[in-house]
1. Give the label, chosen from P, Q, R, of the structure having the highest value of mean projected area of the Cα convex hull in nm².
2. Looking at structures P, Q, R, which one was relative contact order in percent (Cα under 8 Å, 6 or more apart) calculated from, given that it came out as 14?
3. Have a look at P, Q, R and say which one yields -14000 for helix-only ellipticity at 222 nm (-39500 (n - 2.57) for each DSSP H run of 4 or more, over all residues; to 500), as calculated.
Structure P
Amino acid sequence: MKNFITYLLAAALVAAAPLLLSADSARGTEQTVRIGSLRGPTSVGMAPLLHDPHRLAPYLDPDFRLFGTPDLLISQILAGEIDIAALPTNLAANLHNRGAGIRLLAISGGGVLYVVADRDMAWEDLRGETIFTLARGATPDILFQAMLRHQGLEPGRDVHLRYAPDQTELAQRLIGGNISRAVLPEPFVTRVTTARPELRVALELGSHHPMTALVVTDRFATDHPRALAHFESAYQEGLRWLDQNRAEGAAAAADQLQIPAPVIVSAFDRLNLVYTPAEEAREAVLDFLGIFLDHAPASVGGVLPGEEFFHRARN
């Protein structure tokens, strides 16, 4: 009889193990989460969490890692050193298609790319002009070329393209008066138009485009659904706080993101910060990635991602 009771107790403990783990999370056990992002506009939505990491308590203990270039962030994702990351949407698709074990959690930003010029311009006015943009083959370059073709302009023939290595150098060249027309993202657009008032936004490259994504590793999403749901809730609450406390949020983010606080505040509305869950954003994301597939297939890994790319929250 004693052996039978011992057996029943052991069996009950085994059966209850998953529930105990879930209850442990519910009591507030913190799960370390490694969050990667790029310095600059990609990380502005992270500002409330960077400013006050306790927003992620009691379920998450964040380890924030900000990188100066996409290559550094990519290497950490591929090495399994990042759990959640903010990065360009086409890059997220590329990594997924390369077997990096990541999925789309949400869209965190709409289009932030603009043509800055020293006069008002229509697309046809670009014919015969030289336009500076960011690194060859980067997201701004691909999207700008795609939009030129959509407007009946052939890059390299009708519009001449020149490249700067990064957005900081391109902004400095505009401010210095060395060039007068370029493709730039916010908040650098606000930075240059404030410093050189004759510059203005001449054209936008689609504010509706889902350009910035939050991704999560398949492992983290599977192993820590409760913690992941808490991250989503805290991120969205942080966005609401940022919208209502722009000056405070910008000041908190300025040093870490290397963007002056007044620039963040002035550029806020054109940063198009959002939080659209992956399932809800699916159609818009596939349409957007289709642009890259048509004009630069390698930038998304050669194919559109499948259904497994879009995270589905557990009910």
Structure Q
Amino acid sequence: TFLAQYDKIILSPHESPDWDGLGGEIAMFEMLKSMGKMPLIINSDPTPETFLFLDPDGDINVLSGSFRLPDDVREYAHIVLDTNDYTNIGHAHRLLGEVVREVFIIDHHEGEYAKRGENIIKARASSVCELIYHIIRHYNSPITFRAAQALFAGIVFDTGSFVYPKTSAETFRIAAHLEELGVVPNFIHEQIYEQNALSSFELRSRIVSTMEVLYGGRLIAMKLTREMLMATGASFTEGEPAINMPLTVKGVMASVLVKQNIDGPVKVSMRTKGDLDVARVAMDNGGGGHRNAAGYKSLLSLEDTYRQVIVNMGVFFDS
């Protein structure tokens, strides 16, 4: 197996990492240490402050500031989490792709890259943390309290607190076991949803102010611009949860957020209810995701991308 071949292993999630990718890499880090391996976490983008309680020792390295790749980087293999597109891990793929010995992907998204190679990609799983839980159990490795908290947090985030369609009986069984290991669900919920900076609240208000109601009230589209980030001082990841707000409105079946970080590309996030499959829209544009939650990067300007995705979403609403 992959793990039997390598002792030095780099772990990375997708760029702008969320709780599932971060929780997954912390849990994998803990497992690999218990197996006598030498894991090294390298992320392209900063860790959200709300997640830092799970990284008290600073095990998450970010490709910025003073961090430098180890001299023996060519001896490392690379495990990528929560994306099946290696280029979606940010600029880490340019630094590591040509030097690591092998790349292995663990993911739960749909996408063209999911069809390639011998990886662990299970699109029916609720989260990458659910997959990693099973990997840890497969190797009979101990689930440390830190790993249990990280896994629980990732599952809570990617299931929308256990309500998204891929939440299964197995998801609840895993959550119950993690609670038995000492995880306090209310504490994890507070860390994810109730520790945001005031700047994030202001950013989300600006995002909502761009709201456009389309297709007879069935689609709401919004924008997150560079100017908003600079004006509020909030981070890019703090604005992303705004994508879910329109779906709380009766009659709204889909939500779109076209966004751009200060120094990043234009991205599109899409959320839907029911059987509206935005994964296909994302895959048609080089991205991927799930039936009801997907996204992609765009080479167009933010405004051109915004106009394009509204047209693309018309496939669900034009009669």
Structure R
Amino acid sequence: MSSPVDLKRMRYIVEVAKAEAITLAGENLGITQSALSRSIAEVEETLGVKLFHRRPRGIALSEQGELFVSQAEQILGNVDDLISDIQASGSKVTGRICLGVTPSSNLIHAHHAIRELAKEFPQVEVKVVTGSPQTLCPRMLAGDIHLIIGSSYLNRWSELDVISLAELYFACLLRKEHPLAQSTSISEVDVLGYPLILPASVNPIHSDTAKRYAHHDLDPPKPRYVTDDIDLVLQLVHATDAWFPMMQTSPTFGDLDKHLWVLRDVVEMPKHYLSIAKSSIHTTSMMTDRLLSLIVSQFPQSR
């Protein structure tokens, strides 16, 4: 007799945890709500614990449920990697790679590599997820994510192997007609006095900006606008007096200065690097190593 705690039911519970709703998870999995509820109940009965707290709107993991999902994600990731490696030994290379990106604007640095990987191995599945380092790194340690593109902030996780790809240059983006453009001498406090735009994904920009406000005994920053959509950021900069702290791998910031005021060397920021990380506690698949190699090869100065 098979155990109720099998790989299929593990995937069910992980999907319910992500969706925070049985109905939505059932739609994603292609099974009925009643069948999914029954599977969860069977696992809970076998374990003798409740994995979820039922709420008026949706459900949430219990303490035991968080432990179960964390371990289940690692087991499922290992199984998927095992299947990928076995399949890769055949005539057709297949598999699964999950790439984390923080913030989402850094995905541009993986475009070429993903395109080349798709050409070489059209059967390989690539999934891109975005979020903050605080949400992506634990998922990598659980085996759910295989690579993360971010900044040197990733070095805060000792369980990650981090490669520095390129130095990140900092500047403040403002509209060309900004009131400060008429000033002959601009101080850091002058800039900090205007409304702020910040990315939704928490990254070094948040903490570094907060430190500059604290340095001048100013109230903590309260961003007027928060978004990861770079197109919306540029529109807001064009339309308002708000400023956006931006980091790029190009010291010239491309052609942004054609349309915006790229203000350098006024707001002081520590040096950061565009970085890519993989887990040091999980074995990476051949396809993950190939994607990593393709990304790193774009940056001759990587270390």
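Read-outs: derived from the displayed coordinates by stated rules, not from any lab. On a predicted model such as this, the values are computed, not experimentally measured, just so you know.
1. By mean projected area of the Cα convex hull in nm², the leading structure of P, Q, R is R.
2. Answer by label: Q.
3. Going label by label, the one that fits is P.
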